[in-house]
Every structure is written in structure tokens, then in C-alpha cells.
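Asker: What follows is a set of structures to go through.
No value in this document is a laboratory result; all are computed from the given coordinates. All values derive from a computational prediction rather than experimental measurement.
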Structure P
């Protein structure tokens with residue numbers, strides 16, 4: 001998620017059902033169970049599915065690679081912890 005998040009930077013996320021475009025969310029990768037990713041919300045597809053966007057599309061995968069994602073089990077990023085504190 002560079003430049004928004006840097007490698008090794010921490011974050012705090014809460015479970016929240018309020019979904020808005022451009023929000024940062026933590027979700028389980030749809031093709032790799034147990035692997036968590038942070039992506040930005042794109043377009044709303046249906047009741048629970050959204051397109052997820054990488055901030056740096058040349059360096060990461062997003063919904064262009066794996067399609068819309070069900071966000072029923074997702075967390076909203078509420079705080080980015082400065083890298084110097086990690």
C-alpha cells in the first residue's frame with residue numbers, strides 16, 4: 001500500500017460494517033487463506049462485495065487480479081502507526 005503505508009509500518013483496525021469508497025480495509029486475501037492484506041475500497045458491486053484497489057497498482061495485486069471481495073469479515077483502518085515507533 002505504498003505510499004500510504006510503508007513496509008513494516010503498523011496500523012490499528014476495528015471491525016466496522018460502515019463501508020465507504022476510498023476507506024482502507026484489512027481483509028483476508030481471497031486466493032490465499034490466512035494471508036491478510038490492506039487495500040482501498042473501490043466500487044461497490046453488490047450487498048457485501050466491493051472492488052479493492054492497491055495504491056501502487058504496479059507493485060501489488062488488487063481486484064483487477066482476483067475480482068470483487070466479500071467484506072463481511074473486514075476491518076477498517078483507523079490509525080497508522082509511525083514507522084519510527086515500530
Structure Q
């Protein structure tokens with residue numbers, strides 16, 4: 001197994017583990033206070049760039065699945081953030 005791919009996937013798994021936890025915490029808090037749209041946008045751009053790099057570099061391998069999982073978890077965070085913005089506006 002390619003050690004570089006294992007290390008890349010490990011880094012992604014460490015970052016990616018935080019996204020479902022963050023989404024659940026934000027869902028329970030029912031407020032967008034403390035969440036930065038700019039931060040979410042920057043992280044989203046980073047994952048999209050990482051996915052694009054896989055294709056541009058011709059290095060499409062199983063690690064792409066970890067990128068996609070992380071991006072899906074981040075999209076869930078966006079959904080919770082937008083929901084919480086609406087709840088904040090209604091208060």
C-alpha cells in the first residue's frame with residue numbers, strides 16, 4: 001500500500017471526524033452564533049481543491065473517497081448553519 005496515500009487519508013480522517021460532531025453540536029445549539037460562513041467557505045474550497053488535485057495530478061485512488069466523505073459532512077454543516085441562521089432570524 002502506498003504510504004503517502006495512507007498518510008493523506010489519516011490527515012483527512014482526523015479532520016473529517018470533527019465535521020459530524022460539529023454539525024450535531026450546532027444542530028443542538030439551534031444558533032449560528034459562533035459559526036463563521038467564511039470559515040466554512042474556506043474549508044469547502046480546500047476540500048474541492050484537494051479533490052481537483054487528485055484528478056489534475058492523475059492520482060485518483062481510494063483516498064478520493066475520504067475527500068468525498070469529508071465534503072459531504074461539510075455540506076451537512078452548511079445545511080445546519082443555514083437552518084440555524086433562519087432560526088436566529090426568526091427570534
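Asker: Thinking of P, Q, which structure, once helix-only ellipticity at 222 nm (-39500 (n - 2.57) for each DSSP H run of 4 or more, over all residues; to 500) is computed, gives back -500?
Answerer: The correct label is P.
Asker: 23, 11, 4 is what came out when semi-axes √(5λ) of the Cα gyration tensor in Å, for residues 34-73 alone was calculated for one structure; which of P, Q is it?
Answerer: Q
Asker: If you don't mind, another one. Between P, Q, which one scores greatest on volume of the Cα convex hull per residue in Å³?
Answerer: Going through P, Q one by one, volume of the Cα convex hull per residue in Å³ is largest in P.
Asker: From which structure (P, Q) was relative contact order in percent (Cα under 8 Å, 6 or more apart) calculated, if the value obtained is 49?
Answerer: Of the options listed, only Q reproduces it.
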